[in-house]
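Peer 1: Structures incoming, each one as structure tokens.
We did not get these values from a lab; they are worked out from the coordinates using the rules stated. Since the model is a prediction, treat every value here as computed from it, not as a measurement. Cβ atoms are built from the backbone, for glycine too; each structure is taken alone.
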Structure P
Amino acid sequence: MLPVTPSFRLDGRRALIVGASRGIGLAAAAALAEAGAEVFVAARSETHLESLCAELRAEGRVATAVVLDVSDARAVDAAFEEFGPVEIVVHSVGINRPVELVDLLDGDLDDMIAVNVRSAFVVARAAARSMTGLGRGSIILVSSQMGHVGSPRRTVYSATKHALEGLAKSLAWEVGSGNVRVNTICPTFIDTELTRPMFDNPEFLDWVTARNALGRVGTTEEVMGAVLFLASDASSLVTGSSLMLDAGWTAQ
């Protein structure tokens with residue numbers, strides 16, 4: 001008898017996507033909803049969330065807006081209590097303020113650590129608690145290629161993404177016995193509303209494209225398959241891992 005390919009479908013599952021109002025988070029929500037999951041899209045902007053939910057519902061998807069500030073740990077815990085349990089959680093929240101470390105302001109340091117690291121720990125903690133007893137679960141942290149390498153003007157950003165890699169590896173061991181998996185996806189530079197102004201600078205664009213094997217930046221659509229893979233049974237043996245979407249950046 002031939003083996004059967006595990007399904008990429010997510011029918012009957014519930015997914016909470018944090019940072020879903022735009023960019024990679026929005027793409028993740030669209031991918032999971034298309035695969036059949038009921039999605040709870042979370043961010044601070046109610047207007048953006050309601051617009052996203054309207055688009056998803058127009059396509060026959062099931063979507064709920066969750067206005068949430070991930071800097072508030074109590075609010076995160078309350079959201080999981082209200083909308084959980086969920087079998088899939090995606091954390092797609094992050095900021096970067098490129099500057100050489102010697103010129104970095106204390107406020108920028110604190111902001112990047114709070115948004116990129118603390119919020120991920122808070123969301124992952126709530127997700128792990130929500131998945132206890134379910135018998136399955138997938139926690140997906142949007143990291144970066146910079147979680148595996150360094151780069152000028154990105155010392156703190158790289159440090160925060162390295163922290164996510166350590167979080168995923170350690171938490172995978174803590175929750176693995178409950179069949180809960182924890183992984184990161186590590187994109188290269190992706191063309192989004194936030195990053196597009198950077199690519200308007202020809203020198204910066206040349207710097208980026210010269211450092212990956214494909215010679216270009218990525219698109220949000222190119223992240224969707226990775227999210228779906230890690231959320232589904234197709235990746236049932238994958239945990240504590242980093243899925244590189246870096247166009248070969250780290251292969252040098």
Structure Q
Amino acid sequence: MTPNLFSFYADAMACLSPSGLADPHVQPSLKIDGAVVGDRQIDLVYAPFEHINRDARIAIVGLTPGKLQASNALKSATEALQRGLTAEDALRCAKAVASFSGPMRANLVAMLDHIGVNGLLGLRSTSTLWEERSDLAHFTSALRYPAFVDGENWSGQPDMVRTPPMRQWLEAYTGTELALLRNAVLVPLGPRVTSALQHLAKLGRIDGARILEGLPHPSGSNAERIAFFLNRKPAHLCSSKTNPIALDTARAALVARVSRLRV
């Protein structure tokens with residue numbers, strides 16, 4: 001069973017002031033673990049992200065919740081408990097406010113549909129995963145709980161797989177969580193998350209054949225790579241920052257993998 005820290009931190013959440021809810025990193029009562037790597041302080045902080053949709057057919061995996069996501073989740077869970085909801089319902093509410101939104105969601109939907117994931121799941125579009133077919137989706141992060149480096153949102157450095165305490169957090173929380181989703185395809189967002197899922201596959205926690213690796217990160221800052229991946233921009237108009245050959249190869253491999261999973 002995946003470790004669930006909600007009951008342990010419920011009292012701490014209830015005692016947080018509005019300013020504490022807004023900046024969970026500086027709250028000692030929410031700290032899960034910490035380590036010094038080189039000359040950098042890395043902290044893992046609690047926010048209520050334990051809810052797992054065990055019936056999910058697709059799991060979308062980001063890097064780690066940021067400070068804003070953590071704050072929103074803490075506020076949502078705290079308000080749910082104050083309304084008399086159960087811990088399970090509070091966790092479900094907290095997880096709902098943290099799913100991918102805005103331009104990132106639109107880009108992700110376009111790419112997933114482009115490689116046929118909507119057909120794999122029997123959907124007109126993967127956009128319905130955030131709407132009427134949310135029952136098919138699970139959202140999580142390689143580091144399930146928010147990680148901070150020197151007080152700032154962790155953005156991938158140091159490398160989680162190569163850094164022992166961070167690797168332990170990956171394996172203990174997300175590794176155990178994803179192992180429960182035997183029927184889900186796994187969509188890593190970015191190369192750091194891909195490396196993390198490959199590590200879990202080597203450990204036997206997840207099925208490597210179900211990892212849909214190679215999608216450009218759906219961030220708006222990655223617009224040109226996404227446009228080429230979606231055949232919206234020809235190679236000769238792309239800047240030197242975009243590698244058309246690598247993206248063509250990744251797209252073909254993803255389409256082939258999705259096709260195999262449909263059989």
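Peer 1: If FRET efficiency 1/(1 + (r/R0)^6) of positions 79 and 239 (r between Cβ atoms, R0 = 41 Å, to 0.05) is computed to be 0.35, which of P, Q is the source?
Peer 2: Working: P: 0.95; Q: 0.35.
Source structure for this number: Q.
Peer 1: Of the structures P, Q, report the one carrying the highest value of distance in nm of label points 7 Å out along Cα→Cβ at positions 23 and 207.
Peer 2: Structure Q gives the largest value of distance in nm of label points 7 Å out along Cα→Cβ at positions 23 and 207 among P, Q.
Peer 1: With mean count of other Cβ atoms within 10 Å over residues 87-94 derived from the coordinates and found to be 19.2, which of P, Q does the value describe?
Peer 2: That value comes from structure Q.
Peer 1: A value of 2.6 was derived for distance in nm of label points 7 Å out along Cα→Cβ at positions 47 and 231; which structure in P, Q was it taken from?
Peer 2: Value 2.6 for distance in nm of label points 7 Å out along Cα→Cβ at positions 47 and 231 corresponds to P out of P, Q.
Peer 1: Now, a different point. Given a value of 23.1 for mean count of other Cβ atoms within 10 Å over residues 39-46, calculated from one of P, Q, which structure does it belong to?
Peer 2: P
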